[in-house]
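Asker: Below are structures written as structure tokens.
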Structure 1
Amino acid sequence: MRRLLTRRREALALVSVLLALALALAFMTRLTTPKQHAYGSVWGHFLQEEPDSEDVLFFGSSLVYCDVAPAALWETTGLSSFVMAGPEQTIPMTALYLREALRTQSPQAVFVELTGMFYHRCTNYTKTNVGQMPWGYNRLAATFTEAEPEVRAGLLFPLLFYHDRWSELTADDWTVALRGYSRDPLAGYTCMRQWRPSEGFQVRPPERDPENFERSWASLVQIRDLCLSRGIIPVFYVAPTLLRVRQADMDALLARVRALEGARVLDGNAVFDSPGLDESYDFYDSLHLNVAGARKFTEFLGGWIRSELALRPAAARDAALWRARSEYLRALEAQPLEQWKPKES
């Protein structure tokens, strides 16, 4: 009997040590992982949103998180929204982001920017796009299907990536690690505060990878199917840019997307003049809108949503939160924009 009790105590002590070690490793991982407050993949902030509180969700690359300002959409339509885009987010990554987002939200419509159809399978931002996702099936799926083999170990065990950040830790790292993320005042939007003189419309160098294009197409169809199965309107759109995918390639893609039953399509370049975009002032660079351009494009989207989708705001929305977000955006817009200047070598 004594031997049995001794073994139980030893087993309990071992389990306690292992649990303490696991908790310590989890906290160190949480502390050293870079905190993401802007420039996409803001999962920490997104998960602070009340469940089922978003009418519209936006997905895609920096062409989304620099161009769509949810507070401006709320002012125009009364609809709540959040931007869950990521830098150079591919369409297969978008499909996984959507699946993860739908665990906590039930939007009326989902907008997916289409330029990601032309990206390579792996981009330069895997550590951010995958590494900021919540732990679970979708993150594991992204790790093994969308990440380069050489970074998978670090995505599974982030301390391999970030163990040397101890000397770089800031007060923000400690605050988020101990208290968690706050509500994002910009709801996933990243405010660009410079303007760059226009060099006119240009053609983006093609990224030809037919096999990956078809793989991305399969993911786009999955996005459409998932949305329709949840009663969500899928909208596939092209952001207005000065640097554009070759017109023949984009036209072929848009024709294919328009043939998808149940999908809605909007080509922002075809209606470039409708938002009143000024190519000499409303762009941060040839791809991204600054805050002035984002205001114009988002208000245009609001009008399009009213006329084409006829969405109505859900009754139980946090009006005080959205008024605060509107005031915050207006304060940013009130500050003069700076002219972009090249970095001195």
Structure 2
Amino acid sequence: MPSWLTGRGGGGLGDRAFRWLTLAAGLLVLAVLALILVFTVKEAWPAFRHEGIWGFLTGDRWVPNDPDGPDGPERPRYGALAFIYGTIVTSLIAVTIAVPISVGIALFLTEYAPRRLRGPAVTIIDLLAAVPSVVFGLWAILVLGPWLVDAYQATHGLVGALPILGSLFGPPQGPRAFMTAGIIVAIMIIPIITSITREVFATVPSADKQAALALGATRWEMIRGAVFPHSFGGVVGAVMLGLGRAMGETIAVSLTVGAATQITANLFASGNTLPARIVQNWGDPGIPPGRSALVGLGVVLFVITVIVNYLARLVVRRAEIRMRGAAA
């Protein structure tokens, strides 16, 4: 085959074509994201104009139509703060529960599990990731919910008198709560984080691990000194993917978090999230600009996701610089 086509010897047609193709693919992703943002902002603009962007973000009332106001029919109010709070709280609960379990499972499968056990375990984990979210939501309400109410009540009885813990674990208001949604989302994202983390751990060079063991390190010291530093960026990426799934989860959260528009420190209380509110009210958004306000919630969720991923990249970059400095 001619060298000008294969690119041998530097910069042939095939090499340039592949470079331009990959550049076009990357720009296409950015263009799609930009178009999504532009068109959703355009659809949400009536709500932003109605409340003001700052008022939309900081308002804690969501009243699409209140004909029984004290002074007659009340002006519709659209504030996203309670839903932003609920999204952050349920996502943090889910990640706090899921990350240690996922990393532990990944370490067990890569470093401790017998070879004959790894295949079936990996298959089961991958199958869990394919279970529809509505199944998890129904299971949480019908099966897990009654047991969780008893657990919430017992926890409140133990720590309810303590200053801070008493506020976090207050009186339960039923099975639908921030904590219930966080637990069920944690179960849903564990397979995702585990699968990616396991693949990242598998890329650690065997020579590095053998060298650490040869120098007298224990198995845990080898993991801490060789596996974790090499895999840090990939593990953070896995966590961010799981966090994105947790923040955007809709049906399971809608079934388990409740429908209350409130900001409370009590994790056992009902609340709501951005995607759950969208799906709950899309069929009946209220008087204009109700539907635009729901689209506005989607815009807010999109922006939060971008900010979280950007902060994660900063964390990874700073950690890698610190690790290189420590190695030098």
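Asker: If log10 I(q)/I(0) by the Debye sum over Cα atoms at q = 0.09, 0.14, 0.15 Å⁻¹ is calculated from each of 1, 2, which structure is the one that comes out at -0.52, -1.20, -1.36?
Answerer: Working: 1: -0.52, -1.20, -1.36; 2: -0.64, -1.21, -1.29.
The correct label is 1.
Asker: Also: For mean count of other Cβ atoms within 10 Å over residues 30-37, find whichever of 1, 2 sits highest and give me its label. If you can, show how the numbers build up before the last one.
Answerer: Values: 1: 17.0; 2: 11.1.
The maximum falls on structure 1.
Asker: In addition: Match the computed value -23000 of helix-only ellipticity at 222 nm (-39500 (n - 2.57) for each DSSP H run of 4 or more, over all residues; to 500) to one of the structures 1, 2, and report its label. Display every interim value, and only then the final one.
Answerer: On the way: 1: -13500; 2: -23000.
Only structure 2 yields this read-out.
A short reminder: the numbers here are calculations on the coordinates, not readings from a lab. These numbers were taken from a predicted model, which means no experiment stands behind them. Cβ atoms are built from the backbone, for glycine too; each structure is taken alone.
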